[in-house]
Structures are given as C-alpha cells and as structure tokens.
Structure P
Amino acid sequence: MSATEPNVQLLQEGLDAFSRGDLAESLEMMHPDVEWHVVFRLPDLPLPKDVYRGREEVEALWKQFRSAWDEMTVQLEEVLHVDDERVVARARFRGRGAGSGIEIDRIVFYAFRIRDGMLAYCRAFDDEPSARADLALDDGA
C-alpha cells in the first residue's frame, strides 16, 4: 500500500458513513480542528456562515443539512490528485428534498486536506481546476 492510499480510504469511508447517515462515524475521521466550507446554498436551508470549524460545528451543520433531505448520498467517483496531505476528488451528490421531493444529481469536485491521518479541510467546487487551485496544485500536478 502506498503512503497516499490511506488518505483515499479515509475519504471513502467517511463519505460512505455520511451517506448512511452515520454522522458519528464520519466525524471520528475528522481532525478536531477540521475546517468545512459551505459553498453551495439551498433556498430552504439558510446557514449563518460559510466556514465551520471543529467537529461540533460540523456536526451541527450536517444535522441541519441532512434535515433538508429525505435521501442524500455522496459517492466518490474518481481521485484526481492525491499526495501525503492533499486530495482532489470528483464525487456525485444525489438527494431528494424533504417536503419538495425535488431530486438532485450533480457532480462536485472536492479539495481535501489530511492532517495526522484525519480529514482537516473540505471545500467543494463546480470544477476540477478550482479545486486544484484551492490546494495550490499546478494544473499538471
């Protein structure tokens, strides 16, 4: 196993737990000082800020976010860059809105940072170049 494979495994397991609704398991994989950026806004879910810090804030965000969905999954589709501390990945977000029943199926590009074997940073983007730029990766990296 290469040194970067545990980072991919960490993210896969965390997204799987989140998609199952097991927030506790997913939060255990996060650094205590995790930084989670909210980029996509939903009209039915007004949020008071754009950046959530620490497991408690992320947990509160997730509970609020999940309450807006009857179903929601995030599936890792492709790892586009991985090194000892940074991962860029393409994922598919699927969900059905609570109440509205509106279905969402969209591709997002995540910029992740790993520290001490845990997720320390997460931010989603609409395109791969933006996710790479967020992690200070060159286009060919």
Structure Q
Amino acid sequence: MAVRIRLKRLGRRGRAFYRMGVFDSRTRRNGRALEMLGHYDPHLDGDAKYTLDRERIEHWLGVGARPSETVQAILLSQGIDVPTSGKKRSLTPEERAERSRIREEKRQKREEAKQRKQALAATAAPMSKAEKRAAKRAGG
C-alpha cells in the first residue's frame, strides 16, 4: 500500500484550515486518514500556524511515507528533515530562538564595547603624532 502524508481541507469557504494526516494514496482528498499528524492554519501568524506531532511524522517518513509537495515544504520550514526531498531543512523554532538570543547577546556586547571606547576617548587627553606613533609601536 502506497502511503502519503498530505493535507485534508476543513473549515468554511474563504477560511480554510488543514489537517495533516497519513493517507492511502488511493483515498480521496478529504477521505479517512490512517493517522492524523497535526494541523496547519494559514490565517494565523508565526509558529502558531503549525501544530505538528514531530515524533509520529518522523516515524511515518522512516517507514516510507511520501509527503505531498505542500507538506514537504511545511516540514522543511519547521525543521523536519525529509529524506526523499534532496533539500536542506530550515531551523526548528527552538534553533531559531537560540540563534536570535545569541545574536542579541553579541549586539549587546558590541554596544557595551562601543560605549567603553567612547568613555575612554572622552577622558583621555589628545596625543601628539609622536605619542600616537609610540603607542602604536607598543601595540596599543
């Protein structure tokens, strides 16, 4: 039996949302799923759009289920590696949060160093060319 991971459309006209499930490839679009793996609401913002059961998705991908193109794009954007895609996954939400935290820490350190440098420059007396040359030779 060929198994696909695909979306099942629900909701009203103009306000659709989708459930992600595992289907026999011969079932109709909104037919009965073997297992539901999460849902996708395109009307929400950020990570609230997706609710995925990562463990079960990885199980089904491991046993040979093929995702549809749309599901493959969703999985890759959420950091789930799809073996048959040949594409690189993006960062998981946790990895994204960690990267932004590190980036913010680095920015704060740069700001602090800049402020220290300005405070030092404001308190120091101006140097002559000879003093600057001597300081440069000394390594400072």
Structure R
Amino acid sequence: MYVAGFIIPVSEGQKAAYRRWAEKSAQLLRELGCLEIVESWEDNVPDGQSTDFRRAVDAKPGEKIVFSWQIWPDRASVDTAEAQMRDDDRFDVPGDIPFDSRRLILGGFEPICTMGRKETGSAAAGESSSSATP
C-alpha cells in the first residue's frame, strides 16, 4: 500500500465545483490503478500557535481546507500512473479548476502502521509492516 496525500485551499463557494472535479478525477485515477480516494471538506480545522493547515497552504479568508488521500498498491503504481497522466489529454489541467494549484501541498507516504484495513503486502523485502487491525 502507498498513500498520496494532499492539502488544498478551496473557496467556500466552490464546494460543489470541487466535488465535481474530484469525482471526475477519481474516475480517471481508478483507470490508472488507484484503489481508493477520500476527499474531505474542512469541518474542524483549528488555528495553531506555530503552524497549521491554513498557514501551510496560505489559505485566504473564505477558503476551506480539503484534506485528500489516495490509496495505491505501491509506489511503482503511482510512478507509472504519473507517467501515463503526462501523455493523456484527459489530465490536462483546465483553466477553471476550483482551487489555486500553486498552493496545493502533496506528498507520497509509505504506511508504517494501519488500522481498519487488511495489509496488502506492500512492505519492502525484509521489512515488516505493522497493522492494528483486530
């Protein structure tokens, strides 16, 4: 299992447009091997003393934070999908995306502990993967 994570500031008035964009993107990413996507709209994002989600993406007044993650079989699947996206016109970024992509934060993560899902056997050879699944 490999996780791609995103933090995105989205104007509060663009929630429906963002949802449509996310649903379309999810369909395309599934074709490329993405197993699961969760798009989460801000509900309780407190301001921090030193840093927080808002400051991390330079959120403006009236913007909400979207916390999103994608589950992939492994890092190689993500790398292959990214290469395919570069050659697929359906992934060209339109001028009307409902957020400022310059302030999007993204990263790829190898899980070290999971709870609530069965391990997919993605640990590298010789490494163990901890799972808190009952």
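A few comments on the model shown:
- Test item: distance in nm of label points 7 Å out along Cα→Cβ at positions 50 and 98 calculated as 3.5, pick one of P, Q, R: R
- Ranked by volume of the Cα convex hull per residue in Å³, structures P, Q, R are topped by Q, which has the highest value.
- Comparison of P, Q, R - label where distance in nm of label points 7 Å out along Cα→Cβ at positions 34 and 58 is highest: R
- Comparison of P, Q, R - label where relative contact order in percent (Cα under 8 Å, 6 or more apart) is highest: R
None of the figures in this text is laboratory data; all of them are computed from the coordinates on show. Quick caveat, the model's predicted, so the values are computed rather than measured. Cβ atoms are built from the backbone, for glycine too; each structure is taken alone.
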